[in-house]
Structure 1
Amino acid sequence: MQHNISLLVGLKNNLEYTQFFYKTTRALYPEVEIIFVSYGSTDGTHQWLDKLEDEHVRYFYSFEVKTLADTYNKCIDLATKEYVIFLHNDIVLTPNFIENIEKNITSDNVIFYTTIEPPIFEGHERPGKIIKDFGSEIKSLRITDLYQFSIERQNTEHRQSKDGICLFMGLAREQVAKTGGLDNLFNPMFCEDDDLILRLKLSGLKIFTELDAICYHFVSKTSRFSDEYKTKTQLIESNSQRNFFRKWTFSNASIIQKKYDIALVVSNCDEKTLQQTEPYCSMIYVDCDFQNYILQEQHNTKFDLSERIKPIQALMPHQVVVRFNAKRFSNHAFHILQNLSSIITKQGAKKETFFTKLYPYHKRVRKNIFHIEIESFDSHENQLIKLFQGHN
């Protein structure tokens with residue numbers, strides 16, 4: 001059966017799982033288009049790709065090391081079908097997986113599929129995630145039991161869907177291209193999926209999880225638990241989360257929030273406070289030496305920190321100015337700082353008062369240690385829908 005869908009699979013070493021993905025997928029779908037892209041693999045992945053004799057596989061590899069975003073953007077470039085499904089090489093498809101996505105996929109929606117996972121991240125709940133152990137690695141996988149459970153689940157969840165988000169999705173290839181693809185700001189990985197999903201939501205697409213399109217996910221075999229990244233995961237996640245804040249000024253990717261031009265003005269600042277607060281604004285003005293911080297942090301981001309950090313005396317007009325004394329900065333204050341976007345939005349939604357009638361674009365708010373001056377409630381999140389040309 002011909003499918004108008006390309007399966008996108010980014011690779012980085014972990015050849016055993018890539019081969020198993022290929023074998024199990026071909027057993028179910030002999031002719032579906034599979035796109036493999038590998039940057040920087042050193043375990044024989046590139047040689048294995050060269051030996052594949054499969055006219056329905058398109059692939060690219062390079063010894064250059066690039067981000068997960070770059071990897072999937074190349075997959076999209078190589079795909080020839082109208083729709084694409086993002087997959088990992090530590091996934092096993094179950095019967096009817098593609099058919100159950102195809103029945104609802106259109107150019108106007110994004111479909112997330114359901115993953116069955118062993119009990120590794122039990123506390124990390126989302127729609128379309130089933131915790132059930134059919135094996136934590138290839139040699140322990142009970143594939144017959146998995147297929148039987150999946151078919152039973154499909155009958156129970158036939159044509160059922162829920163709201164939900166993750167990178168496990170299928171959509172029109174054209175829609176990904178319109179947004180500019182995945183953002184390699186997130187290096188080497190993490191948060192690029194949240195960023196893309198936000199931009200797809202802002203584009204007005206309908207987004208839901210298909211409960212009867214089911215696969216098995218061994219979980220993070222090529223990322224968190226790989227030999228390359230298992231000792232670096234915490235630092236990588238932290239850097240990606242900081243870059244997500246730099247870009248959006250909020251953190252919850254499941255809800256579209258407002259992006260404001262927020263300037264922090266920090267008195268009695270030191271390098272520790274600068275490190276804690278710099279990502280949570282558009283600009284930060286401080287009264288301490290910041291050159292060492294830039295030297296230490298610049299390699300973690302594509303944002304030009306010399307343009308984001310300035311001395312207090314260089315303060316320029318901003319939509320929102322937030323002033324505070326670093327000596328009073330605490331964990332509670334940090335939590336408030338992370339939620340400035342929603343605080344500003346709530347202020348904008350308040351009923352008009354005599355003061356705001358006189359000064360309709362100016363509000364002063366006190367929140368814990370923060371003195372917040374709001375000149376405008378205009379937001380700019382829609383400007384981030386499409387990546388700037390050349391950004392990647």
Structure 2
Amino acid sequence: MARIVLAYSGGLDTSVAIDWLRRERGFEVIAFAADLGQGKELEPLKARALKTGAVEAIIVDLRERFVREFILPALKANAIYENGYVLSTALGRPLIASELVRIARERRCEYIAHGCSGKGNDQVRFEAVAASLAPELKVVAPLREWQFRTREEEIEYAERHGIEVPVRRESPYSIDRNLWGISIECGDLEDPWVAPPRDAYLVTTAPEDAPDRPEELEITFEAGVPVALNGTRMEPMAIIERLNEVGGAHGVGRSDLVEDRVVGIKSREIYEAPAATILIAAHRGLEEITLSKQVLRTKELLSQRFAELIYEGLWYTDLREALSAFFEVTQRYVAGDVRVRLYKGTCTVLGRRSPYSLYDRSLATYGEGDRFKHSAAPGFLEIWNMPLRAEASRRRA
């Protein structure tokens with residue numbers, strides 16, 4: 001009997017997939033789950049997978065690697081897709097897929113499987129990584145093959161076969177969670193006119209219910225990496241975990257997007273990403289005083305392309321690697337402290353300072369101590385406006 005390694009989340013789709021792969025395709029299923037910071041959600045996964053029919057269940061703690069190799073490069077790039085998605089799920093997929101490939105080779109499997117639908121982004125991400133790292137592996141995608149047309153039909157199948165799933169008919173959300181954020185879709189969220197129900201959010205307080213008093217934080221960066229919070233040195237992962245708690249309590253990090261999927265359709269999802277929202281805002285604030293105009297403008301353009309590559313599953317490509325190298329160079333002088341205020345769902349930069357700051361108060365001030373050479377302005381403007389005068393002359397001709 002052939003063995004197959006399934007990327008297992010413990011949710012509805014992959015739980016049903018274990019049973020389906022066993023019954024309908026005759027596979028011995030090895031369930032693999034990656035710990036990317038889901039917390040207590042992982043505790044019942046091993047037992048649940050084995051009870052559902054997996055011959056082996058593997059859980060690998062990838063949190064440190066996730067932070068070091070994926071989150072920090074994305075933070076250095078200020079990577080945000082379209083109108084506010086910090087790419088939490090998209091960043092996790094190439095790491096999960098690479099580990100899936102490793103386990104398949106280690107267990108001498110010819111097949112890997114995922115629980116992604118035929119119109120989702122994640123199928124692209126998983127299979128792009130497989131194509132890049134292990135083109136010899138065959139991919140099975142149950143959701144593209146089985147007879148179920150709706151999540152409700154999957155729930156009925158799970159109930160009929162005694163499959164334990166953390167989904168209720170009255171709350172049929174599809175949720176993906178890791179250290180960098182939470183992605184939530186399906187159910188009432190599929191109507192872009194309907195406001196997200198309160199029960200759809202997992203870690204953020206509704207802004208109107210958040211504390212009436214703001215909270216200020218000071219974040220220290222070295223070479224673009226967060227290294228201290230309120231003066232206490234901490235590992236980046238610990239900072240992310242703490243900011244998720246504090247930011248979530250103040251309602252920071254919610255976003256509601258209708259985004260363009262890789263397959264060409266629009267999709268409505270909501271996100272919660274307190275730590276990512278805070279760190280990107282602080283990081284940008286520090287870059288404002290440490291990067292030149294030319295670097296900032298170029299970086300902004302390449303950040304957009306970088307975000308698109310992540311979203312499209314193209315992590316293991318020459319272009320992604322080259323862009324990461326560019327961003328790494330830009331971070332040499334991104335060091336210093338940023339003060340932010342959290343209040344009622346907002347994160348505001350209040351101050352920033354750096355030993356490498358390009359900000360010169362004596363040039364910027366309009367008060368005492370102004371050293372700007374105002375007499376140089378007429379000559380500058382004469383040259384600056386030269387092409388404008390040429391265009392004006394042509395229009396009058």
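None of the figures in this text is laboratory data; all of them are computed from the coordinates on show. For clarity, every value in this text was computed on a predicted model and none was experimentally measured. Cβ atoms are built from the backbone, for glycine too; each structure is taken alone.
Work out FRET efficiency 1/(1 + (r/R0)^6) of positions 99 and 243 (r between Cβ atoms, R0 = 41 Å, to 0.05) for each of structures 1, 2, then name the structure with the largest result.
Values: 1: 0.60; 2: 0.95.
Top value of FRET efficiency 1/(1 + (r/R0)^6) of positions 99 and 243 (r between Cβ atoms, R0 = 41 Å, to 0.05), among 1, 2, belongs to structure 2.
If we compute FRET efficiency 1/(1 + (r/R0)^6) of positions 75 and 371 (r between Cβ atoms, R0 = 41 Å, to 0.05) for structures 1, 2, which one ends up with the highest value?
2
Hey, distance in nm of label points 7 Å out along Cα→Cβ at positions 3 and 275 derived from one of 1, 2 reads 3.3; which structure?
On the way: 1: 4.7; 2: 3.3.
Answer for the origin of the read-out: 2.
Can you spot which of 1, 2 the value -12000 was calculated from, given it is helix-only ellipticity at 222 nm (-39500 (n - 2.57) for each DSSP H run of 4 or more, over all residues; to 500)?
Values: 1: -9000; 2: -12000.
So the calculation was done on 2.
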